[in-house]
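Bear in mind that the values in this text are calculations on the coordinates, not laboratory data. Given the structure is predicted, the values throughout are model-derived calculations rather than measurements. Cβ atoms are built from the backbone, for glycine too; each structure is taken alone.
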Structure 1
Amino acid sequence: MALLDEDLLSTAQDLLPEVVELRRALHRHPELGLDLPSTQAAVLDALDGLGLEVRVGEGLSSVVADLEGGRPGPTILLRGDMDALPMPEDTGLDFASEVHNTMHACGHDAHTAMLVGAARLLTAARDDLPGRVRFMFQPGEEGDGGAVQMIEQGVLDGVDGAFALHVAPNVPSGILAWKPGPAMASADTMTITVTGRGGHASTPHWATDPVPVACEIVLALQSMITRTVDAFDPAVLTIAKIRSGTTDNVIPETAVLTGTMRTVSERTRSAVQDRIRQVADGIAAAHGCTAEVRIKLGYPVTVNDAAFAEFAAGVVDERLGLGRTFEMEAPVMGAEDFSYVLQKVPGAMLFLGVCPPENPDPFSAPGCHSNRMILHEDVMADGIAVHAAVATTFLERNGELR
């Protein structure tokens, strides 16, 4: 290789200032969903002059860039997501969001910037690369399923393996966390509408009040989870919103519960859906009400290929000499649409600890989706090097993981 192992980290460190600059520019101007014109333009500008084969998405602001090596070989995909969240920012950073109620609170600005850095680093080794590196810059991860649309538009055509990093603000700076098999949960949303009979607040016996019935359903759902779901194949069910009534002296006709359901296996996912309906229907009927349960399927379980996850963690330790990997005991209960990529090709997502070193307790640090989430930007050099090391090792081994 033109870049030796010891060069990866030092070269990544040399690239860090421009990567940080890009990350901060994206952080100042976050965009939501599938339409990210400014972000896409920034990525295209950053890739300009690298000699990559670049194409953009149809109907979404995706960017796919191929780096063709000097010799034939397999193709590995490296992915970075680009969209932000619809929420305020209260970090006090000099480069805080300038867009009202929009913030990069999940680190996608860092993911994008690190992937640009990896493209720059790997371009220097182009002639010696035995294969192709495909850079997947994806919009719409935060619930819009951008990965699905990119797959439909061919981003996985000819791909032999896939890799992604996700920043982890609650993991110590520079630590790489990994897990074979289920690494992140599925995420489905539910709406339960309890219908009774409205009336005057002074005569509840002449009405059928849906509010206490809805409250009973909330409590029963929590009991259902703890008493019927295997603790080693877990589920998390959260009723996050209850809406009912218009004033203080009218018993409403309906009460509406909304929330999310997360599991780490398709078996438990299906079983919990059935039990939600049983609980809601049974309790509503016991009180003379009815319950309509609507479940909208979200992202599936993110399942790392076990061999690829172990391979990637081994590359971090062996080639980069970081000695900072650890195998997670349990999955993260958040969800990811990288799951759709991993359904199609072997690959893995690892978690890069970015908790600022001045914070003595990473678990108390503001995490992803917090309005106060801050990451340690120096660690992005490690992320660049990890992307490059995983890609080059995969290609050198001709796609073999051992």
Structure 2
Amino acid sequence: MASQVKKLRSKRDKVLSLLLLSVIVGIVALLQNKYGRLSDIRSFYGMHFFDGQHLWPFSEKILIGETKVQHPVEYPALTGLIMWLLSFLVFSTDTAITDYYRITAGFQIALFTLSAYFIFKLVGKKFAFYFILAPAVAYSLNRNWDIWAVVTMLLAIYFFEKKKFSLSAILLAISIATKFFPVVLMLPIMIIFIRDKQIREFLKYVITTLLSWVVINLPFVLIDFSGWAYFYRFSAERGLGSASIYEITDIIFPALEFDSIHFYILNLFALTLVSLFLIKLKNTPSLTAVSFFVMFGFILFNKQYSMQYVIWLAALAVLSIAQLSKKHREYFIYVYVAWQSAEFAFQYAFYQRILTDAYANTATPMSISVSNTTYAYFGVVRYLLAIVFALLLARLLYLADYGKDISKKSSIA
């Protein structure tokens, strides 16, 4: 009895220390950018809610005192809803934009803490710490609203591993309706079900996910179909650029030209490689082990690389690392640190370049200026290390014959 009480206290202490560290890192993330400089959270409040009208974000609008028509928000349904609801917590004052940013950041610190907790539940405290302490994750936490979708994605993975498939499917639908990225998890989910000869379960999972997504989106469609669809039109028509592999390549090798067809070809190529990897594994993998690869393949050749994408990659990466043998985990964490350091350096170079251009030829030029070429070289290092990380991780999982002793390897609490 005393031994059981001691174990419970030890587990409680682990959770409390994890939550405390998450909150501290979240606060530091806010303090390093307390005014929301270069954050979509701040800019979108100014574009859509600054006049205090709280107009529906999925409709065109003209703010009081302006003549310009603002287009609907280019985000999925639930993100737009979150943006709108949080606007009601802000009073129309001279500091409204900053207040909105900080209130949103406060909620996101809580979600960051929840994400760390769910990683702890899936793979243990040590790997949750690897996620919490990744500087690039903290640096990009409040650039956007991605953390809202990351939380529900992690929960969907958790309940999938618990074989509570209906609940997992509903949570995945919520995550997709918040960011859309997690739709790519349907690829490993399909392969896992097919390899286990659970075709009926897979069909039920797909139908539950689809119906849940439709139920969530239907009210938005009925209110303003054009405004709801704006995100999908914007995403389809959007050009290549902004920190993407195409932009970096264009700066280093200006003779090379890319257009949207290359985006589709490269994404198909990446997802085909991931599919072959999942099929070639000798035994059925867990969703925890392989979700990183499909998300990485999708993000690698995206039309743009937004800095908060590292939150998705880091969260799923630590889940995969936890599935390696103890011997491999001990040295592979150095590869993770190198990759995350490159992510942070790339982010810093990206924003410093923007500020360098903004303050050029002014009375207050940047003390640390970053040119296009310097930024591009940081990008090359980032992309190379990210690819090395993903390939080496895949190789180690393949050699470990992941899935052979899944009941013993799983760290799910």
Subject >> Value -23500, calculated as helix-only ellipticity at 222 nm (-39500 (n - 2.57) for each DSSP H run of 4 or more, over all residues; to 500), assigned to which of 1, 2 >> reply: 2
**OP:** Name the one structure among 1, 2 that FRET efficiency 1/(1 + (r/R0)^6) of positions 215 and 263 (r between Cβ atoms, R0 = 30 Å, to 0.05) of 0.45 was derived from.
**Re:** 2
Subject >> Which of 1, 2 yields 65, 50, 47 [Cα extents along the principal axes in Å, calculated] >> reply: 2
**OP:** Using mean count of other Cβ atoms within 10 Å over residues 95-102, single out the structure from 1, 2 with the greatest value.
**Re:** 2
Original post:
Can you tell which of 1, 2 yields 18 when relative contact order in percent (Cα under 8 Å, 6 or more apart) is derived from it?
Top reply: 2
Subject >> For 2.1 (distance in nm of label points 7 Å out along Cα→Cβ at positions 183 and 223, calculated) the corresponding structure among 1, 2 >> reply: 2
**OP:** Could you figure out which one of 1, 2 the value 3.2 for distance in nm of label points 7 Å out along Cα→Cβ at positions 175 and 343 was computed from?
**Re:** 1
Original post:
If you work out FRET efficiency 1/(1 + (r/R0)^6) of positions 63 and 151 (r between Cβ atoms, R0 = 35 Å, to 0.05) for 1, 2, which one comes out largest?
Top reply: 1
